[in-house]
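In the part that follows, the structures are each spelled out as structure tokens.
Read-outs throughout are calculated quantities, based only on the coordinates presented, and are distinct from any laboratory measurement. Keep in mind the model is a prediction, meaning the values are calculated, not measured. Cβ atoms are built from the backbone, for glycine too; each structure is taken alone.
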Structure P
Amino acid sequence: MTLDQLLMFKTVAEAGSLKAASDKLHKTQPAISQSIKQLESQLDLILFNREGYRLALTEQGRKLLQHTQRVLNEAQEMKQVAKHLAKGNEASITLAFEASFNLAQILPILERTQNEFPYTQIILKQEFLTGALEALNQDKAEIAISAGGIEPLHSTHLQVAYLFSGNLLDVASPRLLERHPTLTCAKELVNEYQIVIQDTGSGTANIEFGVQAGQRRWYVNDFYTKKMLIQSGMGWGKLPYYMIEQALKQKELVPLNLRERQNSIQLDYYVMRKPHSPLGPVAQTLWQNLVIFATSPEDRLNGQ
């Protein structure tokens, strides 16, 4: 059984006659007829009823036609993928990004890249603190988006472009604050659970930022879990502003103003790559689009 046989079978089934199929495929009628007979012999099935003026599919032929269409579609898809890869395009690329980064800001760029290169898989690798930068340095990502201040980003081994800034705010739920009606300093929360994000990189190994001595804490590995725990009154901690904007407006979360603590932190997000590691065509296009975004002030919306 060959793809040519399946194509002839499909074309005859749709055209209803050998002549129409012959005109469409630019093959002789005897060649098409012989090919279909060989296919029937190989499958041990009768695909067409040949008693009438027009060739009509048998019940078995109608069922097989559905599978034939799928096989031909997959074969066409394989040809397109092969053509895509033959041009030097990557099978996949990885963008590592800091988890507090508002990914919605660059969705149009990701969509544009996807539409231009539909056969390249774009892997979005969410990391925390130093994780995105580490993924880039260890060649586990072609491009990274990380926050300045976590590690020195302006160094000779990185090509960097500023994207936009965002804020992390200390917040708690009204339920938790009911237990502390006169709350003024962080020490009063030492027996409440601070919800802490763990670094996925090794840059802050054995270092905890913004956690006071003796503080009870829970560790989580994503901001949505952290938000859920804080909003339910089970703890407190910092969350990206863009993620809690509505909850703040609806009084489901309350910003904290604690003495002896930095209650709000500004993070400057940068897109970066290793300049001495050549990018493939797809990664290069994504990088260029992100740099254009970075250099277009009207596109840098501070949604956080």
Structure Q
Amino acid sequence: MSGLLDITNLRIDLGQARTPVSPVGPLDLTLDVGECLGIVGESGSGKSLTLKAILDVLPEGLVRGAGTLRVMEQGKWVEPAAKDLRGRKIGLISQEPGAALDPLMRVGDLIGEIVRLHSGCSRAESKTRAIDLLRQVGVPDPEKRATFWPHELSGGLKQRIVISMALACKSEILLCDEPTTALDVTIQAQIVDLLRDLQKQHGLGIIFVTHDLALIRQIADRICIMYAGLIVETGPSAEIFKAPQHPYTRALLAALPDIEASSGNLQPIEGTPPNPTDFSVGCRFAARCALATEACRAARPLLEKTERGTMVACFHAGVAP
């Protein structure tokens, strides 16, 4: 595979803090053509903020701090401004499709406006392109649906509209921020299949954020496990599920329901994540980890390669509790 996106030392800072406070980062991420990278973790771990930082659309009070973001353009790595990436190179698919649609615009006009904004084509050309995009994402009777208002569409159709908007200017990278969370299981499977098909057809690179381990196992080639703003384990999806090395990864997998288990009891992760404004100098999972020692509380472990081809940030990697 060839490189598509390269992020080094990315950090998200509190913009108004007197002293540097970084709820997320530093992070290193790479994405190849035709690859799906999954980012998994509890709510509040920094998954969605990471996607917003890539496009520099962070909520008020947060800013993209240190770090470099490069994309491949015509065989060369370049470091463009975020505004030059939005829509043209990178598309965003949010978990609330209704919030991404303008209730005062028919969906065909909305897609057409995006096309015109980035390509400068005529209104007639943008209308044709909008209908073609709706057809690509599997919207039935696209000519008719293009005239609908957002409130006239089901949740599944709204998400397909949002996907078509993300592809409107032939984006090469899709950032998927829990795109199936608000959908029922059947529609969820349809959206995942659609993303897979589009990935194969166009060679898209996808970063897929979710807290659903069963879902990410189906779609991701590689997985990053995030905890308290940091990646604690990363590697090929099959290896992460087969032999997780970090105690947090193992705890996440142990918390999954198992219909074949003799006991119906789930194994929750005791405790709560640390306050982002008060991270300790040591391992951020130490307070919840049964393996934690004084060494864990004194220094933060860095990602290191394992024999299985993964990377893990833990002084006790692979040790059973």
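Taking FRET efficiency 1/(1 + (r/R0)^6) of positions 38 and 190 (r between Cβ atoms, R0 = 30 Å, to 0.05) as the criterion, the top structure among P, Q is Q, with the largest value. Taking FRET efficiency 1/(1 + (r/R0)^6) of positions 78 and 294 (r between Cβ atoms, R0 = 35 Å, to 0.05) as the criterion, the top structure among P, Q is P, with the largest value. Once percent of Cα pairs over 12 Å apart, for residues 126-165 alone is computed for every structure in P, Q, the highest value turns out to be that of P.
Using Rg/Rh (Cα atoms, Kirkwood Rh) for the comparison, can you identify which of P, Q gives the largest number? Max of Rg/Rh (Cα atoms, Kirkwood Rh): P. Here distance in nm of label points 7 Å out along Cα→Cβ at positions 30 and 174 is compared for structures P, Q. The highest value is that of P. Assuming 2.2 is distance in nm of label points 7 Å out along Cα→Cβ at positions 142 and 270 as calculated from a single structure, say which of P, Q it is. This value belongs to structure P. Please state which of the structures P, Q yields -8500 when helix-only ellipticity at 222 nm (-39500 (n - 2.57) for each DSSP H run of 4 or more, over all residues; to 500) is computed from it. Source structure for this number: Q.
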